[in-house]
Each structure stands twice: as structure tokens, then as C-alpha cells.
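The following blocks contain the structures, represented as C-alpha cells.
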Structure P
Amino acid sequence: MKTLKKIVINIIPHNEQRYDTLGDWFPITKGVLKINVSKFNDSRYAYLVAVHELLEAGLCEQKGISEESVREFDLKFKGKGEPGDSVDAPYHDYHWFSTRVEMALANELKVDWEEYNESEPL
């Protein structure tokens, strides 16, 4: 288990993501977990994506699922929906846990889930 000293969450233009994703986390390097989240018109959306990515990254780290295996699966994914929705994703269970928390938080923030999922990042 790597020692975590700092978590850095950056909100960036969508076209600056490593690939077509709303949220992206990187391996813990020198004790730092880095997360990039796409920018949205509604700041609550970026907050929701950030929480999802933070949970997913932490669960994957705890369970020994590397960022490299997650990224590799995401880049090869050709199905519908998000790559983590696929039962073949190495992080499927943790993606869904993170999504359930994200949905509950969206409800508390009065974010319409359908509108949120159809929104376009900037």
C-alpha cells in the first residue's frame, strides 16, 4: 500500500484529458494522487465527477487494481456507456460503487441525474 500525502484535483478543459473521459486518475507518485476532471458549465457536475474518481481511485488502490490496467481497458473499450459499466472492466465493482455514491450526492445537490449524464463538458 502506497503512502498518500496529498490529493490534487484539477478541473481542466475536456480536450486536455488523456483520452475521451470526464474524469481521470493517475497512479500515486511520491505520495500524490492526481485527478483530472473535465470542466462543465455547472460546477456541481465537476464536483460529482471528482468524488466519483476519488472513490474509484482509492478503491482500486486498496484492491490492487492498477491505474495502468484501468486505462488500458478504457482505451480498448468499444461498448456502449462508460467502460467501467462493463462487467469485463477490472474495476467494474468499484466503478459501480462510486456511481451509486455519485447518484446519492447528485440527489443531495439537487442535480437531475438524466440532465447531468447528457451534459457536454467544456
Structure Q
Amino acid sequence: MNIQTILLLLFVGLLAGTLSGLVGVGGGIIIVPALAFILGFSQQQAQGTSLGLLLLPSGIFAVISYYKQGYIDMKVVFILFLGFLLGGYLGSKISLNISDAALKKTFAVILFIIAGKMLFFEK
């Protein structure tokens, strides 16, 4: 790995971490596209690398800040965690059994749907 790649990865991590702390996003929205389009990872490699980062306690300082301000309900976190365990397993099985092109299109459609809902269908 050369110095340019290392610096680029540090920048992507900084951007993703900043957005994660700021608005609660970063992994899928920043890291996956950056790894796929800028660094040439396959969609599966980008998603796996993003999960490898996110499943470690990389956001612990942001969590502590939000928790101290009373913005985290640990019961809700635990319930979401249980669903995430099963969903993560099922999603990975599906992802690893479809083509890179189909996976990229699925990822893009999901981003468009979420963006459209947030832009045009806010309560």
C-alpha cells in the first residue's frame, strides 16, 4: 500500500467519522462508494471493509457524547442490535450470492429511495 492510498483512506475515514458524528451516517454512504469508485474495490469488498470498520467500536466517542446528552435509549439500541444481528447475517448471504453489478444497482436504488423520502416526504 502506497502513501497516497494511505492518505486517501485516512481522508475517507475522517469524512465518514465526521458525518457519522454529525448526522449519524458514514459507513454505507461514504465509505462504500469511496472504496468502490475511488480505490477500485468490488462492491462486496467495499461493503465488507465498511462492516469491518463499523463492527469495531470505532464510533465510541460519538456514542459517549450522545449518551451523555440523553439522546440514546439503550433499550432501543439493544432491540435494534438483535434485529441487526439477524439482518446482517441474511444480508451478507444475499450480497455474496449476487453479481457485483446487481449489488451496485441495489445499493444505488436504496440510496435514492432514502434521499427522496428525506427530501420530499418529510412529516
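Each reported figure results from applying straightforward, stated rules to the coordinates on display, with no laboratory input. Predicted model, so just to flag it, every value in this text is computed and none were measured. Cβ atoms are built from the backbone, for glycine too; each structure is taken alone.
Of note:
- When helix-only ellipticity at 222 nm (-39500 (n - 2.57) for each DSSP H run of 4 or more, over all residues; to 500) is computed for each of P, Q, the one that comes out at -23000 is Q.
- Relative contact order in percent (Cα under 8 Å, 6 or more apart) derived as 19 - corresponding label from P, Q: Q
- Comparison of P, Q by distance in nm of label points 7 Å out along Cα→Cβ at positions 58 and 114 - largest value held by: P
- For distance in nm of label points 7 Å out along Cα→Cβ at positions 26 and 82 computed as 2.1, the structure of P, Q it came from: P
- Here percent of Cα pairs over 16 Å apart was derived from just one of the structures P, Q, and that gives 70; the source is Q.
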